[in-house]
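Throughout, read-outs are computed from the coordinates displayed, never taken from laboratory work. Since we're looking at a predicted model, the values are computed, not measured. Cβ atoms are built from the backbone, for glycine too; each structure is taken alone.
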Structure I
């Protein structure tokens, strides 16, 4: 990437201190300019100062107008990773319908926005990738996930519709199910007595996302799963 050719652009949504930041680092290491999208402008500014070729793009992915303006500023990405997540814990009687709606907007509607706004340029270029980070709630509805699992299941199905549509046009769509406790400070605090092998490292997730985004065209995955070796499934 040092031969004078402009680096390709990757867009990462939901850039927090765990998986999001690791995704930014991995794509920057892989030769990309990386547009980091999240609502926390202070956090993004700190990462922009730390990571070469990282671009802070404060934005709420549920705000289509703001998302459109942000994309006009940064240009057309070659890779989009939808990592933003709206989550909630509680049984159905405890779940405010507004919470379910908000999670749906972040997890599913924002994916539709991103696809509609970025896929046309990928189609025109004849290449590109849209990778979505998901979890096992996309496959099953446990009692305490009534306000979350329906939105992740819908996200997975939307991603599949996108994959079937965009794949023949040269754009790879993949959905990564992360069946693990991600090793971030709040998770370590919640699972204080858990051994190290219970956790998945954000860098390991980022490595798999990067791999999915660069699979050869004759061997594309749609649904991929990662979990620690000792995870029961």
Structure II
């Protein structure tokens, strides 16, 4: 097994088959969310501001609506086996998402995963209204993200006995751009793969499933 390896993964579009929050907005939010999204995509605002404003655009919701929506979200079928493989081999694994813990935890629970280490934005649902919190933001974040993935990775690649672990990261989109140039092995798809073709030449691997990442790790015994 590769010594001192730490594995990080984005959630939406990487572990899930589609972006959870984006689908939730498409289905239920006022169409003004698209104008806010464009500002984020154009770099006019950071993802933290984008998410805060978009989450104000929902009508009063019920828990039943939320549960039915969550049941519609599918994950990569190979992820549970990948997750269990890392646990069995004592490889540290972290989900790093600019989405919300409310969705992530409930989606993973459906697949029998309840103990994953998650760094994400926080969402509370009370009396039909959403309340957002950002415990993993960073004032120095270049993209003004809700979750500064660079800070999370840098902090968690270290241990009490190891100054620097080797980092494997899996991602698919814009929220992964910044962190992509500070990891040792990058598994990428979607817009992240296209972006990184112009920014890094080494250890960039396109992938479609977590089986491919598991096989990669197995080779480093």
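Taking FRET efficiency 1/(1 + (r/R0)^6) of positions 50 and 106 (r between Cβ atoms, R0 = 25 Å, to 0.05) as the criterion, the top structure among I, II is II, with the largest value. Comparison across structures I, II (criterion: relative contact order in percent (Cα under 8 Å, 6 or more apart)) gives the highest value for II.
With respect to FRET efficiency 1/(1 + (r/R0)^6) of positions 18 and 74 (r between Cβ atoms, R0 = 25 Å, to 0.05), the largest value across structures I, II is given by II. One of I, II was used to calculate Rg and Dmax of the Cα atoms in Å, giving 17.2, 59; which? Considering all the candidates, the number was obtained from I. State the single structure among I, II that was used to calculate semi-axes √(5λ) of the Cα gyration tensor in Å, for residues 90-169 alone, giving 25, 18, 9. Here the read-out was taken from II. If helix-only ellipticity at 222 nm (-39500 (n - 2.57) for each DSSP H run of 4 or more, over all residues; to 500) is computed to be -12000, which of I, II is the source? This figure was derived from I.
Of structures I, II, the largest value of mean count of other Cβ atoms within 10 Å over residues 58-65 belongs to I.
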